[in-house]
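Take a look at the structures below.
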Structure I
Amino acid sequence: MSLLKDIEATTLDEWRALMAVNLDGTFLGCKHAVRVMKDHNGGAIVNMSSVAGIIGSSHLAAYSASKGGVRLLTKSVALHCARKGYNIRCNSVHPSFADTPMLQAMVDSARNPEKLASSFAAAAPLGRIAQPIEVARTILFLASDEASFTTGGEFVVDGGLTAG
């Protein structure tokens, strides 16, 4: 869930609704995945965050806070599982702007949709938004045995946005 509002425009009800979906949902997913996986030879948890949880955004106050929470929750889960010997890996994926219904809804609700869409593409040094398959491939890698020694990591899929 996203909310295109700054700190002054965000209501407490909006804040709580966004946190319930983005952060509480991730917490519950991790909690119950660990409960099941620890008794079934482990596994991999891949949490969806965002570059907004790494660099923040003035017009995404609640969203950035929720995704920053996902980032650190992931690291905490990874360390907990590793230290308990559960054979459960936990990593997070941080995409930037991707061609999804959520992004399209943001564009459609803008005063100047064309300008906003262009700014999303221009934000990445690669000059375009991501395709969902590009994010999915990172998730697939993290869920696979190819990532068997990878836990607590944050994987940015952003066309270079956070590099500079």
Structure II
Amino acid sequence: MIEPQRYREIMATFPSGVVVLTAFGPDSLPRGLTVSAFCAVSLVPPLALACVDKTSNTLPAVQHAGSFTANILTAGREQLARRMASKLTEKFDGIAWRRPESGQGGPILDEDAAAYAVCTLKETIEAGDHWILIGSVIEGAHRGDVSPMIFSRRGYFGL
């Protein structure tokens, strides 16, 4: 079996989008984390997936709410991506957000997102040290006037 560090280095060369996954906890406060594993699963019905580390502080909020929002970050939002990747407790201080119209999902980061997808949790699959969250996309939008941010080799880039 390949060593974890070697595998991490291999996977770091694969460029991916940068997504802040958000949800509301049992206390109704926003939670969020940065993920690079997010993709479309199906067009009909509209399904998307995100992979979340089992030790994530946001995972219990997603499980409690039964929904999440995937905010695809715009280029230049590296500081926000790093903040959401941390274990800080007050990640949303000073960050503009709004609640989804559907009442499902987590905070929408309009000023920082090139697009967002609000998802209800359809299925959760255990996969090693992560959970694969499959969500039914029930709401979303995109901005054509901004470029998304890309993550590769531990660096953030614009298109």
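Out of I, II, which structure matches 11, 36, 34, 16, 4, 0 when P(r) over Cα pairs in 10 Å bins from 0, in percent is calculated?
Derived from I, not from the others.
Of the structures I, II, report the one carrying the highest value of FRET efficiency 1/(1 + (r/R0)^6) of positions 45 and 109 (r between Cβ atoms, R0 = 30 Å, to 0.05).
Values: I: 0.40; II: 0.75.
Going through I, II one by one, FRET efficiency 1/(1 + (r/R0)^6) of positions 45 and 109 (r between Cβ atoms, R0 = 30 Å, to 0.05) peaks for structure II.
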If distance in nm of label points 7 Å out along Cα→Cβ at positions 37 and 77 is calculated for I, II, the one returning 0.7 is structure I
Label whose coordinates, when Kirkwood radius over Cα pairs in Å, for residues 53-116 alone is calculated, return 14.0 (choices I, II):
I
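With helix-only ellipticity at 222 nm (-39500 (n - 2.57) for each DSSP H run of 4 or more, over all residues; to 500) coming out at -4000, pick the structure among I, II it was computed from. List each step's numbers first, then the result.
On the way: I: -14500; II: -4000.
Computed on structure II.
Using distance in nm of label points 7 Å out along Cα→Cβ at positions 85 and 149 as the calculated read-out, with 2.1 as its value, let me know the right label among I, II.
Values: I: 2.1; II: 0.9.
Answer by label: I.
We did not get these values from a lab; they are worked out from the coordinates using the rules stated. Here the structure is a predicted model, which means the values were calculated and not measured. Cβ atoms are built from the backbone, for glycine too; each structure is taken alone.
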